[in-house]
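Asks: What follows are several structures.
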Structure P
Amino acid sequence: MIRVGFLMSDTGGGHRAAGRAIEAALGYRYPGKFTCEYFDVFRRCGLPPARWAPEIYPRWVALHQPSYDLFVSLMDRLFASRLGRRGLPAWTVRRAPCRRAMEGWDVAVVLHAAFSSYAVAVRRRVSRPIPLLGVITDMASPHSGWYHPGLDRLLVPTPSAVEKGVALGVPREKIRLVGHPAHPKFTLLAKAQAEARAELGWRPDLVTALVVSGAEGMGGIEGLARALDGLPVQLAVVAGRNEAAAARLRASPWRSPAHVYGFVTNMELLMRGADLLIGKPGPGVIAEAAILGLPMILTGGMVNEMANVGFVTEAGAGVYARTPDEVRAVLADWAARPDELRRRKENTRKIAYPQASFEIADEIARLVGVSP
């Protein structure tokens, strides 16, 4: 079997989720031909404190997001500079473990902004040439670390991501616009909304808002959900791995019909059953919601996610609400105006890339000479 190596890190769930989406698309399009390995560069190659980045990230964001946002902005500027293009400093990440892993791969795929230049440097030391592909898992304004002219191909999610790559020196012919990789199950889902609601045990007659907070359950999900209670809508609240928050929400009384979940593996079914989505402007959830035609009320978000707000709002696919009270006001307005909700739903098609994961799978196959 052809071995695909994903260079990523579990600093947030989006990088591994993108890999799972690509892996599933490879399996669907080329059954039995590819096997995938996930290589967490920070965990397996990092020296302290980089080695602990997957553990530091959620705590840092939860305790003091402004300082994390500042760090991301500074690193973006660094990677946009000539010094940053040389890759992570030697004292931060070692190369030997990654080089040994690359020796056994047939193609390497970068799924993290910190590792493009690093992967180019490591590949130079591999005894045989292997293709090197970058798949950007940001959205409207990707981190500068994604862009390196030494990549064989760079697959990007939005037109603005193309232009940023050209401005940072990546040849245009190496960049291809495909969209953000959502799991194929979002594209292949055949159930109608009524079927999804029946399977989930939801009421069929109410406008339903799906409230999400990401896989880790960050972002004040309890306060947001509580602010929406009492409206003439049905709520489906997904607290992710924040089981403590999920337990408290389940135990509390609700005035509106409410369904509370922890970490779920059937998000495509929840989205099919819902009429709209409320959550952070993360690239993964925006891509998934767009595929299933869900208008979005976006709220919160980190500095690297705020450009996604403009991407959604300029298409008329959603709005941004800064506070839970503002979210409540928009939800009440949309629930009272079915025509507005339908218009927003149609607009989400403008930003949907339902074939993204399949196109990425095909690109990987082409790089190693495999036909469908």
Structure Q
Amino acid sequence: MKKILTVLGARPQFIKASVVSDAIRTSQRLTEVLVHTGQHFDANMSDVFFQELGMVEPAYSLGIHGGGHGEMTGRMLAEVERVILYERPDAVLVYGDTNSTLAGALAAVKLHIPVAHVEAGLRSFNMAMPEEVNRILTDRISRWLFTPTAVASEHLRAEGVAPAAVLEVGDVMYDVALHRGARVSAEGQALGRLGLAPQSYVLTTVHRAENTDHPDRLAAIVEGLEQVAGHMTVVWPMHPRTRGVLQRSGRLDRLSPQVRLIDPLGYLDMVQLEKHAAVIATDSGGVQKEAFFYQVPCVTLRDETEWVELVESGWNRLAPPLSGAAVRDAVLRAVKSQGQVVRPYGSGNAAQLIVDHLVGDLCA
């Protein structure tokens, strides 16, 4: 039995890991030790996801959050290293592009433990994004590069990665949508609790540093959403960092009451709101894809996106938040829009393919 040590820290990673952890548990050749860094730490950003997705509680909860990128990553690196030295895993598995991702990969490679990177090969080509730095460095030091799309695979080949290391398996978030999404209609309660009718509202999420740390961009997003709210309800599950920035600037108290602020939601409630929204406006990579999975038009509040296939197929549109009017117009134009029929994210068996590759290499 080979041991996989999985390092997680943020809510998108819990979603992705849920199906891979299931596949590991049923493999009979692998065992998994979960490490939660604590990057997302409150109940709505962490605990509820483990409960709703049926995940085993982490063996280690490091409780590391807050501080600058260097401080946070450094503290995680030190603590994950201690766990690796104690557990002696055969491989370390990381997801996506957070500080937890980079810390887990660095701790492993310095101890000569091979790294598996799920969602490898994504590129925004914007090195000002901390996520771009994290994903490039993680890709560079990983042994298994599990890519979600053909575009991601091509990025790695263009960077000179050995072809044998590039393993195009599809997107594990598509697995989750297929295997977990059916529970939403029965168990998601958000629509009724909020008194919302399907197709009557815009759902928005904003959390990336490129927006929250730049007052002009965040102001444009807020102004644009306030203008949209004059036409239809805007529902905004607000990330703690975004709430803190708006609170400190005094903008939170001045926000139009037509924009309905709510706390972050669990998986089932969030997916129910996504499925029934008229439009989704977001700067989240995961939410862009979930909008596509549920055939809901999406507006991405960024200058670029890693998920270029969604823009090319017409399901997503970029709306750099340069002004309130630009945000408003992009959101309202997206209502009732539809894209082409495309299937860029595999067949819904990415988790099993990942585990099959790990078993084949580690247990040979």
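Asks: Rank structures P, Q by Rg/Rh (Cα atoms, Kirkwood Rh), for residues 37-132 alone and report only the one at the top, that is, the highest.
Replies: With respect to Rg/Rh (Cα atoms, Kirkwood Rh), for residues 37-132 alone, the highest-scoring structure among P, Q is P.
Asks: So log10 I(q)/I(0) by the Debye sum over Cα atoms at q = 0.13, 0.15, 0.18, 0.33 Å⁻¹, for residues 245-292 alone, computed for just one structure, reads -0.41, -0.53, -0.73, -1.23; which one of P, Q is that?
Replies: So the calculation was done on Q.
Asks: Still on this model: Of the structures labelled P, Q, which one yields 3.8 when distance in nm of label points 7 Å out along Cα→Cβ at positions 141 and 261 is computed from its coordinates?
Replies: Going through each structure in turn, the value belongs to Q.
Asks: Once FRET efficiency 1/(1 + (r/R0)^6) of positions 53 and 301 (r between Cβ atoms, R0 = 25 Å, to 0.05) is calculated for all of P, Q, which comes out largest?
Replies: P
Asks: Which structure, out of P, Q, was distance in nm of label points 7 Å out along Cα→Cβ at positions 69 and 205 derived from, given a value of 4.4?
Replies: P
Asks: 0.97 is what came out when Rg/Rh (Cα atoms, Kirkwood Rh) was calculated for one structure; which of P, Q is it?
Replies: The read-out was computed on structure P.
Asks: Of the structures P, Q, report the one carrying the highest value of mean count of other Cβ atoms within 10 Å over residues 13-20.
Replies: Q
Asks: Check the numbers for FRET efficiency 1/(1 + (r/R0)^6) of positions 173 and 285 (r between Cβ atoms, R0 = 30 Å, to 0.05) across P, Q and tell me which is largest.
Replies: Going through P, Q one by one, FRET efficiency 1/(1 + (r/R0)^6) of positions 173 and 285 (r between Cβ atoms, R0 = 30 Å, to 0.05) peaks for structure Q.
Asks: To continue, here is another question. Of structures P, Q, which gives 37, 20, 10 when semi-axes √(5λ) of the Cα gyration tensor in Å, for residues 157-228 alone is computed from the coordinates?
Replies: Only one of P, Q returns 37, 20, 10 for semi-axes √(5λ) of the Cα gyration tensor in Å, for residues 157-228 alone, namely P.
Asks: For FRET efficiency 1/(1 + (r/R0)^6) of positions 5 and 181 (r between Cβ atoms, R0 = 35 Å, to 0.05), find whichever of P, Q sits highest and give me its label.
Replies: Going through P, Q one by one, FRET efficiency 1/(1 + (r/R0)^6) of positions 5 and 181 (r between Cβ atoms, R0 = 35 Å, to 0.05) peaks for structure P.
Throughout, read-outs are computed from the coordinates displayed, never taken from laboratory work. Just so you know, these numbers come straight off a predicted model, no measurement behind them. Cβ atoms are built from the backbone, for glycine too; each structure is taken alone.
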